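Right after this note come the structures.
Every number in this text was worked out from the coordinates using simple rules, so none of it is lab data. These numbers were taken from a predicted model, which means no experiment stands behind them. Cβ atoms are built from the backbone, for glycine too; each structure is taken alone.
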Structure P
């Protein structure tokens with residue numbers, strides 16, 4: 001798909017399917033049509049049946065918009081034009097050569113082909129080895145296409161007891177060029193139910209993961225190979241824009257908490273995608289900021305990061321220390337009652353906040369992590385992070401995350417701004433307290449009222465300027481100026497503590 005820079009209009013995305021008779025090319029076209037309809041996209045499809053020596057060479061052509069139509073009805077072409085096709089699918093390697101020869105493959109084209117062969121009559125009639133060179137076909141695809149994907153989709157189809165149409169669709173989804181997620185593809189494939197649909201879904205998933213794996217595997221390199229395969233299959237089912245950030249997040253959250261927590265992250269992204277069809281930029285930012293929010297910094301995380309081996313190597317490098325030099329590292333801790341209550345069990349943490357004034361600062365401590373006793377103390381503290389799920393702050397953060405995701409799903413034109421809100425909740429200690437105050441104020445006074453009465457263009461502009469001001473100046477004056485200019489309620493005079501009771505603030509806190 002391309003954009004006309006002068007007019008800003010987006011031209012339709014075009015998909016050309018080159019298949020042989022009996023391979024399910026028409027079924028694949030039907031799945032694409034139903035998926036586009038389910039995604040609310042305007043589209044048009046045509047097919048050109050052929051009669052040839054390999055049971056009929058057939059072409060199917062689809063044009064569609066990448067976003068739901070608004071305003072005028074788009075006009076689509078009935079047939080592909082050389083040099084103007086975005087995606088070419090070939091069910092057999094020589095069919096990809098036929099598409100190249102006809103000029104449908106260009107540097108702007110993604111060419112996806114099965115590496116399998118169905119030999120022509122001319123190849124079979126040759127007295128010796130009359131097969132056409134597979135390598136020449138692969139070389140032509142690599143040279144002519146902007147992106148070339150080739151794997152044995154026929155073998156994958158046979159392995160899962162389905163037709164190549166299912167694995168072709170999976171390869172297309174795994175390539176990340178569709179304007180809808182893999183989960184919608186599976187929903188369309190499985191509508192008829194039964195064993196045949198389940199086999200098709202299995203083949204679809206296998207091909208989707210096989211194509212997506214090279215793009216994502218490098219980001220999962222820190223995990224064991226057996227574990228990588230499980231995550232690859234789940235990540236490949238997300239919208240393409242989310243996938244790279246999701247791969248990073250799985251590694252981060254598995255280290256932060258455990259595999260189940262990383263799985264919860266993917267579940268949240270999948271649920272968000274089902275709730276609303278996000279534009280790519282918003283989807284990518286949602287995946288990134290959700291990962292950062294779910295790995296919020298508490299004393300457990302800080303202790304874990306301060307005792308990580310790469311950190312000590314970095315400190316030695318920054319100090320230009322030689323192999324025989326002694327480097328002493330001393331950590332300064334001054335936890336407040338807010339941070340202590342945050343990591344306690346829910347009831348105990350809330351009890352502490354009712355007994356001790358929020359914001360009270362404890363006695364400063366100095367721990368030499370370059371010595372055994374100091375390092376051991378922090379490592380023991382970091383290990384308590386495994387019990388984080390029972391802590392007060394964990395409970396409150398998860399409620400706030402769910403409220404943000406719900407708002408994002410309902411935000412529509414406000415989504416590009418709502419998705420930015422978690423960026424305010426960064427840091428640790430006082431930095432986090434200020435950011436949390438700003439986040440809560442904007443969420444409670446701008447986002448929720450706008451969603452309740454209906455979002456306007458003015459709401460979008462005000463929230464954008466407010467977030468820009470809060471990011472530029474977390475202390476608050478710039479944000480207050482932006483709110484005052486828009487006639488909105490300014491920040492409260494007193495700063496709120498890091499932890500707040502759900503009963504007092506509500507789910508949207």
Structure Q
């Protein structure tokens with residue numbers, strides 16, 4: 001019976017644990033799997049609860065189906081009938097300019113326009129800014145031979161100008177990563193824009209060609225702006241349904257594998273923080289074993305170990321095992337953020353809420369970085385005659401916001417919502433959730449760092465790392481990372497199984 005321990009009970013660790021059990025069942029192998037979670041619940045930042053008829057999300061409210069890992073896992077868990085798309089109405093978003101919400105032009109994709117006339121009519125950019133962006137059509141592609149890696153800010157300024165960076169790229173892409181675009185690696189976050197420049201020379205040309213694709217046009221209805229909202233999915237009872245189902249399956253899966261009744265089984269232990277790791281017999285002369293010591297004074301042994309934790313937490317645990325790996329992990333900085341749910345009477349909001357939300361450029365000097373109209377975006381989020389909004393605060397550009405008291409944060413957010421949406425009335429209730437050091441920063445050089453880390457991990461038998469610090473922060477990225485780590489673990493235990501996939 002092979003022993004596997006997974007440390008971390010967020011979506012990444014749950015996906016990894018479930019995948020190990022799946023693979024062992026498929027191969028007819030036995031495994032004893034234990035998942036350890038330091039807090040009193042699994043799911044990590046995926047948190048949903050109901051209050052007074054409202055469905056509140058403290059973490060992610062959806063995932064994108066274009067990255068298949070999350071959708072495929074939901075289907076394997078039997079949750080396909082619980083999936084819901086964004087509402088059909090008001091599939092557009094806004095950007096704040098000079099205190100007003102301006103709709104993102106139809107066909108505009110994060111950095112550049114895919115349709116010219118909606119872009120020309122937009123009042124997000126000045127005429128001078130539009131002219132500079134149009135120069136992308138004639139600018140040569142960059143000679144990448146020996147060229148240094150570019151940040152998001154450098155790339156956008158070079159191709160589209162400073163106004164495109166400040167008014168659109170920073171709030172859109174920087175908001176996804178809650179990052180400083182001057183430090184954010186474009187190659188690690190949005191490599192497709194580099195590919196567009198290489199293949200088509202012009203981003204605008206590439207996006208116009210893409211916008212004519214039947215697949216893209218199918219997802220972009222009349223009046224739609226910004227993201228392809230048909231690709232965003234959630235669950236009818238909220239995102240926590242996903243992690244709850246995973247936990248249920250992990251604890252309940254007991255596969256009978258042999259005639260003698262041998263089984264593979266998984267167990268989840270909460271309130272079990274790990275304080276130390278050790279690798280015994282790493283030279284391979286005997287079967288290497290990982291020793292895990294918990295803060296409850298227990299010791300566990302494992303043939304394989306997966307750390308599904310933030311990079312800084314991995315660094316702390318691995319410091320005595322591999323100092324170089326720990327140093328690399330500790331070099332990944334993290335930003336903190338917060339979400340604030342606000343419930344209102346519909347009559348108390350003068351704005352028509354004819355979109356899914358808005359983002360706020362840093363140069364607007366506001367306290368919030370974005371706001372989602374949650375009850376417009378997805379059905380079932382608020383009772384009749386009520387509205388649910390969700391504001392986002394903090395990130396790499398506004399870290400001091402998280403030092404404020406809850407009362408001070410609420411006052412700042414309400415001030416912004418009064419100016420931008422005309423809301424004078426007090427909310428019915430509010431709920432604040434702070435996420436300390438939750439967003440890893442993919443700075444320039446990130447991919448090289450990940451490569452160096454993977455080389456060190458490969459030298460430590462039976463170890464796998466997974467999480468949002470390596471190859472993507474979104475929920476599908478975390479699931480893909482966890483499942484890839486699980487495949488590595490199973491391959492290390494049973495070499496006959498297919499080799500580990502690219503992560």
### Message
Given a value of 6.7 for distance in nm of label points 7 Å out along Cα→Cβ at positions 60 and 340, calculated from one of P, Q, which structure does it belong to?
### Response
P
### Message
Quick check for you: by distance in nm of label points 7 Å out along Cα→Cβ at positions 356 and 388, which of P, Q is greatest?
### Response
P
### For 2.2 (distance in nm of label points 7 Å out along Cα→Cβ at positions 76 and 244, calculated) the corresponding structure among P, Q
Q
### Message
Given a value of 0.85 for FRET efficiency 1/(1 + (r/R0)^6) of positions 36 and 252 (r between Cβ atoms, R0 = 25 Å, to 0.05), calculated from one of P, Q, which structure does it belong to?
### Response
Q
## Note on the structure
From the coordinates of one of P, Q, Kirkwood radius over Cα pairs in Å, for residues 268-307 alone came out at 10.9; that one is structure Q
#### Entry: Of the structures P, Q, the one that -16000 was derived from, the read-out being helix-only ellipticity at 222 nm (-39500 (n - 2.57) for each DSSP H run of 4 or more, over all residues; to 500)
P
### Task
Identify which of structures P, Q gives the largest calculated value of Kirkwood radius over Cα pairs in Å.
P
### Query
Comparing structures P, Q by relative contact order in percent (Cα under 8 Å, 6 or more apart), which one has the largest value?
Q
#### Entry: Answer label among P, Q for the case where FRET efficiency 1/(1 + (r/R0)^6) of positions 372 and 404 (r between Cβ atoms, R0 = 41 Å, to 0.05), calculated from the coordinates, equals 0.45
P
## Note on the structure
Calculated from one of P, Q, mean count of other Cβ atoms within 10 Å over residues 204-211 reads 19.0, and the structure in question is Q
